[in-house]
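Values quoted throughout were computed directly from the atomic coordinates according to the rules given, and no laboratory measurement underlies them. Nothing here was measured: the structure is a model prediction, and the numbers come from that model.
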Structure I
Amino acid sequence: MKFLRRTLPLTVLLLILWLTLNDSIGTGQWLLGLVIAFTLALLTPLLRPVRAQMRRPGAALRLIGRVAADVVRSNGAVAWRIVRGNAARAHPGFLKIPLRLQDPHGLAALSCIVTFTPGTVWAGHDAHNNQLTLHVLDLRHADQVIFAIQERYERLLLEIFE
């Protein structure tokens, strides 16, 4: 039963995707799609050997709220810079931020958060030194960006994943 609970949603999703992409609901497409979807659902766990373990769901909810608020605030700031044009005088640049987070799922979540937030882009991660390279639209307040990454996001991600 546990096996079905794990593979059935992915199998159904892949079957629907197959039928949609082939623009056909014929019997042959159903059978072929079902075989392909079920096979892929069985092989998917082999591609992801490290399983994520969420330790504190409450921290995840706080993180979602923080990210949502920061995305809205950053959208406003970027929009204001666009409206002001050259008068905004942004100082773009790269910033290296040391991280404590090492969990691959936590790093993936952090990369999504940084990319979702307007004005910042994940430019790289040095696994050896565990440093995030971030491109920032305006580096005049680099200390605020470092604080946001380390204290607002990374601290909660450490609670959730490590």
Structure II
Amino acid sequence: MLRQPDRFSRLTTIIRLTERLKATRTLSFTASPGPQSSSDWAGQGTGEVTVSGDTPTLRFHEKGHFTHANGRRMAFSNIYRFEVVEDRLELYHERRGPEDAVFLFPLVVVEENRLMSLAPHLCVRDLYSGELIMTDSGFDLTWTVEGPRKQEHIHYCYR
């Protein structure tokens, strides 16, 4: 069983992560479906990130292109909101605007440079969870989506 870091270590990790969030300018990601997936969500994306706001609330305005494994290229845009709440980070998707943001999950510190979603987010019949690992140059955020027709893994690199 994983032993949770003490409060001081959790706060220190959140402070370091907040600085990485503020410095983020680019993203890249790889989407790969598992054997139980029927979504065919496979490919790679790259984009730019504009960060707005200040601690405790930071917004990632993401724009870029996704290239499907079949060669089809599509534009994408997202707005994610990161809110520092004591010794954790809460993640929202503002696809319907800031007033109607979708709360995804809290990310809690489980190791010095690693946070995990406390509980999965239920969207219709699919469960979304995440793991964030800080790197020397930014952070990686890996999404897992499990559902009746989905078994997706999306690995984001934010720099």
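When Rg and Dmax of the Cα atoms in Å is computed across structures I, II, the figure 15.6, 48 traces back to II.
When helix-only ellipticity at 222 nm (-39500 (n - 2.57) for each DSSP H run of 4 or more, over all residues; to 500) is computed for each of I, II, which one produces -19500? Working shown, then result.
Values: I: -19500; II: -3500.
Answer for the origin of the read-out: I.
When relative contact order in percent (Cα under 8 Å, 6 or more apart) is computed for each of I, II, the one that comes out at 26 is I.
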